[in-house]
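Nothing in this text is a laboratory measurement; each read-out follows from the coordinates by a stated rule. These figures come from a predicted structure and were not determined experimentally. Cβ atoms are built from the backbone, for glycine too; each structure is taken alone.
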Structure P
Amino acid sequence: MIKTDAWVLYAGPEPTRQQPPVAGELRRETFEFSSLEADEVLVEPLYGSWEANLDHALSRNPVDICRQRREDKIVLGNGALVRVLECGSAVGTLKDGEICMVMPFGKRDEYGFAELVYAYDAPGTIGVMAQRTKMRADNLVPVPTDSRHSLLQWATYGRYFTAWDNWKVASTCWRSQLPDVDPADYLVFGWGGGTTLAELQLAKREGFRVAMTASNDRRLEELAKLGITPVDRRKFPDLAYDEARYRADPDYQARYRESERVFAETIAELSGGRGVAIFLDNLGGALYRATMRVTGRTGIVATVGWKTGMRLWNLRATECINRRLHIHTHAWRYDDSITIRDFQESTGWIGQEPTEIFDFDDVPKLASDYLNGKIETYFPIYRINAV
């Protein structure tokens, strides 16, 4: 057995109809796992990236992931740079000391897409929120030798890999309907977030107009420096839609309608009156009504997640008549991993040097700050071991 210092999540109490899920908390303790199998490697994580699935796991929303895995406790974390310490007897593609990116594939389908995610819903997998961990060797992609980008920049890879895959599908679908138009006349817009930021950079490379919301001055300035039109989310503060409240509360209804009006006017100005051509909406939930209000004819609504709500409602007739396409992707195709890495290295399409780096002792603070919207950067990083 191998022992390590780790942050651990325990299973919560069994939820009932009367008792909603109880949010979990990370506990620091010694964690034990079995020795290496032939196809596994022992690694020490260096930099971990705080991903949305960590938030889902801690909130137990939509499920208690420990109970789903039928495990009393688990170690989370599936986005990180790691250093290889030891290779199993059948591993010939990696060498000791090599620094790699973790690919979050727990179980892949026949096409190479993720069915279960490593260190999330894949049973028996051990995440990177530990001083040592092990994983299958084929879940590691080496950082390019003598890269022109820093290791901290490479630590942002997860959002970029996800963005690459979603944009490839969304862009192809949009062009399938309008193959002969100039993208410079069309707007790609997104609610704020690191994956959206990465995707908008790809849209800009293809010649689209690009814009994105942000809620603090630092992020608005960062967007402007990247050539993305910043849209201050604070200008429409009551855009979160609650149908029951909308019907029952005239004051809320008036405030919502005013925020929606300002938002729609902003989009009309940015898009030349066409509406959004490709809307990157990884939030869903209460913002979905506003998303659909401003998505134009032949528009795409593309998503990789459901941060604020996963149950959505559409009027199919309206979507058909307006020829709007809804794109849903998850992670990326395994066989594209090297291609995406090499594209990042050659083009510079990579995260800026992260400025918010939490020590391993402070991982619970990072979790709390992320949950409460106190993270100012798009790429929160935690340091596990010294480089």
Structure Q
Amino acid sequence: MIFYSKSIFLICTLFSINLFSQSNRPQEPKEPYNYVSEDVYFTNLQADSIKLAGTLTLPKDIKKPVVAILISGSGAQDRNEELVNHKPFLVLSDYLTNNGIAVLRYDDRGTAESEGSFKNATTFDFATDVEAAITYLKTRNDIDTSKIGLIGHSEGGLIAPIVASKNNDVAFAVLLAGTGVNGAKVLETQSRRAAELAGANSVVLDENEKLSKIIYDIIRTNSDVEIIKTKITEELNDFKTKNPTSILAPAITPALIKQQFNVLKSKWLLTFIRIDPKDYLEKTTCPVLALNGSKDFQVLPKINLEGIKNGLEIAGNKDVTIKELEGLNHLFQTAETGSIQEYSQIEETFSPIALQIIKDWILERF
């Protein structure tokens, strides 16, 4: 969080980055579709009755299909989860619907056609939007309301177990690059990996990680902003005094210390740092598929998949499939390095291998 403080914001800015992008997107479907596509609206009664806008796609030849709700990652997302000229959720919904699975995808609150405030919302607020989507689907007579599942990407893979842990109406959950450790740990490991890719040496990495952990622990265990500021200032100055030869010591200035307080301005980020997914995974008993790419350096696969596995074992969940997919990045594209800069340059929007795994897993159960 010190030398590489920008990397703390990778999660919350991931889907608003503006990079030069290729225009060729061969997987993106074009109308007319071989299925029914309906614009829908539903209301979140837990959030001042805001109206959320989305698209429900239905297979033509199946009377009451299983249905999946797509939950986007962090950042303001439209129903297609559009970023750097890719539309992952459009590709995913098209593939699933063509294979007999209905899909509801929707614009995040305060985004595109959906009402509400995105800026002031937290992960828990977004979870209530998913609950509103479930409530809406239960009113439909053209789907199997006993087979409503969730597919969440990135932060959506955290939201899915939050909803599933307290809602018996969730028939299954697919976690795509979902988190299995607390938000602070996600950011610590993400920051370290980003620094590694930037060429930082092991000494810098270790010291930066140590200081980041101290700062995140202060944020996680204190609710008063002024106390947090005081403790962060004390800890950083103490580190500088005790470690005068540290390569980080010269960087610890009043200006840099003040920079660390930026995190306190984001209600979403404060909440994310404090959330531990195990609290919800340990109560999730519906079938779960957890996938992560081996080249995902935003939600590192090993530590997060292990956390998901451990949480679901404590829940006594008997239907769990966990896979690390070789060569895929955070967006489930086939990648060379996994860096954010690659996202726009890759023509593939969503790995066909990953798409098939998701489809097969759902249809084997429903």
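Thinking of P, Q, which structure, once FRET efficiency 1/(1 + (r/R0)^6) of positions 253 and 325 (r between Cβ atoms, R0 = 35 Å, to 0.05) is computed, gives back 0.70? Only structure P yields this read-out.
Taking distance in nm of label points 7 Å out along Cα→Cβ at positions 197 and 221 as the quantity of interest, name the structure among P, Q where it is greatest. Working shown, then result.
Working: P: 1.4; Q: 3.2.
Top value of distance in nm of label points 7 Å out along Cα→Cβ at positions 197 and 221, among P, Q, belongs to structure Q.
Kindly point out which one of P, Q the value -9000 was derived from, the read-out being helix-only ellipticity at 222 nm (-39500 (n - 2.57) for each DSSP H run of 4 or more, over all residues; to 500).
Working: P: -9000; Q: -12000.
Of the structures listed, the value fits P.
When Cα extents along the principal axes in Å is computed across structures P, Q, the figure 61, 53, 40 traces back to P. Computed over structures P, Q, distance in nm of label points 7 Å out along Cα→Cβ at positions 157 and 213 reaches its largest value in P.
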